[in-house]
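Got some structures for you, see below.
Each value in this text was obtained by applying a stated rule to the coordinates, not by laboratory testing. Source: prediction; values computed, not measured. Cβ atoms are built from the backbone, for glycine too; each structure is taken alone.
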Structure 1
Amino acid sequence: MRSIAKPIIQIGLVNIPIRLETLQRSHDISFNNVCSECKGSPVKLKWWCPKCSAEFLSSAGFLKGYYDKVNNKLKVFSKEQINILTQGDTKIEIIAVIPSGNVPFYFVEKTYSVMPEKKYEDLFALFYAVLNDYGYTIIGKYSLRGHQHIVAIIPYQERLFMSMLYYPDEVNLPQELAKTQQNIKDNAELLAKILQKFERNSLIELDIKDERTEAVIKLLEEGTIMDSVPVPNPKSDIKELLKKSLESV
């Protein structure tokens, strides 16, 4: 895992140095833009100014502009000035302690592993033990890469994690689903029996692979044709579909 930052959790006069490490790796497939004429040469992106026709092959020669809507004026800054304005903070400021499990999943933007810095393992272990034994989740503020984040520090299965959260005004919950009572009992029992066939204790124990990405890579390398995904008929009788599904699983 790669370390992305080394902040300090500040609790009163006690400072706990930590490392944030990445948890996930992507299965995304990347493609290169190549020239359609010579069929193989990589294409380079070029920026140009429509006013003076200046051309740039990289962003190294750029300045940063901010449009001031109040004064109807474009203000120009150097990259050094912008870096000063957007630099992060080394401290995680605690703003609340809430019971574990009270952070809705839809507030989570990204999660990192929290690891102790050397020489502070005992203090880190004490911090984890208190959160775990008392069922606490820490809510705090932390600035990273020019953005101030709301974060949740959560103990889970002998590990400590920190999730970047969306602000409450960034989350738009959908309307509650309307409940349909017609035939819901019979169909619910059938659907529940199908789902019970897939019961497992946890996500971690499942051997799940990104089959679609593997198929795409195979198609790119060998020309393998992927199976099409069937589209259900919305006019089909739901009860009959559930019965057939229960027989097939």
Structure 2
Amino acid sequence: MDERPVAATDDAADAGAEAVSAIRLRRLSREYGERLALREVDLELAEGETLALLGPNGSGKSTMLRILATLLRPTSGEVEVLGCQLPDESWKLRGRIGYLGHEPLLYRDLTGRENLVLQARLHGIPGDEASARIEHDLELLEMSRRADDRVAGFSAGMRQRIAICRAVIHRPTLLLLDEPDSNLDPEGRELSRSLIGPAEGRTRVLVSHEPERAIAEADSVVRLDRAGRVEQTDHNLRQGPAGSGTPG
């Protein structure tokens, strides 16, 4: 159900006026040759909220995340992320985004710890602070004992745990999470929530093929159809019955 704005009380209007958009898309489209992956998508997400992005394979979910992460240029439309216009101001944004995609983006010949040290250096994090963050995050995900082993010898789930640490080493303002539970066992999923789960002040876009799990953590849901168009939007899910309710 595509919800349209309704007349608001003065209090609600004041609350809306104070909301700051972390993401604003207007008529966003992305083409791959003759194939249109995203078709005139409109979307807005307030700071500190979680958006669950759902849809079948090939509906453009990962494409949208890669555009938001400055890894792809939009074909047309307007994209604003954390106050930056993309693609022109991508350089201002990259240090404020944590991106976790289908690939872990780790060097297999380096150890888990060496990968994180390298990532910290790329973000300009001072040595002592970087070391403290790395130890903290490795301990949270129970990877401290294997952190000095080469990534090539890790299981897929262990690589995913290190990839999660990589994505948050710089303490990003916005998390872009494409199937973050991929390859994780139940214990790994639960442990990862401390770093990438919902938290006050943490803005997230979450792509998942498990709608129930994603919706349970979301403030808003956008469903894309196979043509890359917005099929359904639901808002204010975590406000309970007074919000839009559970999407059907």
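Couple of notes before you dig in:
- When FRET efficiency 1/(1 + (r/R0)^6) of positions 117 and 197 (r between Cβ atoms, R0 = 35 Å, to 0.05) is computed for each of 1, 2, the one that comes out at 0.90 is 2.
- Entry that produces 2.5 once distance in nm of label points 7 Å out along Cα→Cβ at positions 29 and 61 is calculated, selected from 1, 2: 2
- Origin of the value 1.04, where Cα Rg over 2.2 N^0.38 Å was derived from one of 1, 2: 2
- Here helix-only ellipticity at 222 nm (-39500 (n - 2.57) for each DSSP H run of 4 or more, over all residues; to 500) was derived from just one of the structures 1, 2, and that gives -9000; the source is 2.
- Highest-scoring label, criterion being relative contact order in percent (Cα under 8 Å, 6 or more apart), among 1, 2: 2
- Among 1, 2, structure where volume of the Cα convex hull per residue in Å³, for residues 109-156 alone as derived comes to 93: 1
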